[in-house]
1. Suppose relative contact order in percent (Cα under 8 Å, 6 or more apart) works out to 27; of 1, 2, which structure was it derived from?
2. Kindly point out which one of 1, 2 the value 3.7 was derived from, the read-out being distance in nm of label points 7 Å out along Cα→Cβ at positions 30 and 222.
3. When distance in nm of label points 7 Å out along Cα→Cβ at positions 38 and 198 is calculated, the result is 1.9; to which of the structures 1, 2 does this value belong?
4. Which of 1, 2 yields 2.6 for distance in nm of label points 7 Å out along Cα→Cβ at positions 70 and 134, as computed?
5. Which structure, out of 1, 2, was Rg/Rh (Cα atoms, Kirkwood Rh) derived from, given a value of 0.98?
Structure 1
Amino acid sequence: MNVSILISSFNRLRYFLSTWPTIKDQLIDGDELVVVEDGIEKNWNSYLLTIGVRYQLIETHNEVYRSGVISKNIGLKTARNPIIIINDPEVMHISKCITVMRDFLKERRAFVVPGTLYSGRHEGQGIEGSTKIENSQAPFVGGCYRSDLIDVGGWDERFKYWGNDDNDLMYRLGLNHVRHIVVPELEIFHQWHPRPPKQAMGDYNESLLYEKDKPVIANIGKRWGEIVGSYYENG
């Protein structure tokens, strides 16, 4: 069963250069990489041409750092494979996360995430000195059926600021009977990067995350996840 790796970026190609080697050996024929760039990074296409994997690249020309929910929805709607693997560009795999999540999803509907998170600066010397969080449940990397993500309307585009949009997605998936599974033995490493700029920081969207009688489906009655800007593909 093939996967589409969804990368939502805001000028973070430099982090993905370290992430990609931890991903590429887990891919099989028919898998693809879907990159949506919200910033002004112009080197994605020239880099992706060298990696030998089918890809789609969408440059939104948004150039405003907010939550990234629209770019994630663009990637979700353009993806061509039945399984979506969400992967922040700065998150490296210590374990074979994609391989394991692919196998999990062959057997069941679920939203599968690694359970052990390391974070710190990556200097090409591994994870020494980094912070370790067990049972993190953080969806920096997660796998789910594309159809299940579409059924709940993807990420809620009311989440304009940074934070909690992935937790909201997992909650709405649960309302739609898609189980959230944490796999403790799967380990990931989140490379340090500067915090979002002030204009991206709100109340962490807590009013939306904890709204009463939350609907299962986001983006009801409006267009969502539209491709804007520039589009490239290979393979």
Structure 2
Amino acid sequence: MSVITTPRSAARPAARGASKQDLRKRIEALKPGDVFSIDRPITIDEFCEYGSDEYGSELVNGVIYVMSPPTDRHEALATWLARVLGMYVEALGLGEVRGGRSGVGIGRTSVREPDVLFFRRERVGEMTERGVHGAPDLAVEIVDSAKARRDAVQKQAQYQEVGVAELWVIDLPQRELRQFTLDEGAFRRIPAGEPGEFASRTVQGFRLRTEWLFQGPRFPSSLEIVQNLLA
């Protein structure tokens, strides 16, 4: 997920006593980099009803942040990873994979968008038509800057709160994968396994070479990886 930016020039003043029509107009007019609030926390229902699909945005504790476009390095990895994971999950009928713009509802006033998420087949009922889902079994966050790294830490706390079973934080500048599983309500970091390889704890049989995550945009063939995993 690209970092939330809040340039002073982009911040929108809080709306006081806004009517539904006025709130809709203000939210629909938001642009990348904008931050918008009113005199109370905006709810998930309002965010979904009035928010525009034109730009990626998140609702954080009742405040809307419209995200700047991700770097190409970030987007290339997110696309490749969603494709590899999606092909594998589809082949085995394990569940559903989403990328990019699918949200995770947290309480009444936060919606976070992992770069990739996965729901086991038994839990696809937690997914909704409006694209704001319950806690996924796996969430993936891609970090491409120091600010994005801080944002990922905040998301980690919220994902833990709602019970995300597994979290990957892929830190591109540091060339590091941080993998966590939920253990008695708290995330526990998984020690590195086989040299150069990591395996999901929630997607049965899915594993990758860690070095592949940092080879973008020339990633290994998605099809060959999946074929090898299924062999």
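Nothing in this text is a laboratory measurement; each read-out follows from the coordinates by a stated rule. The structure displayed is predicted, hence computed values, not measured ones. Cβ atoms are built from the backbone, for glycine too; each structure is taken alone.
1. It traces back to 1.
2. 1
3. Derived from 1, not from the others.
4. Only structure 2 yields this read-out.
5. Comparing all candidates, it corresponds to 2.
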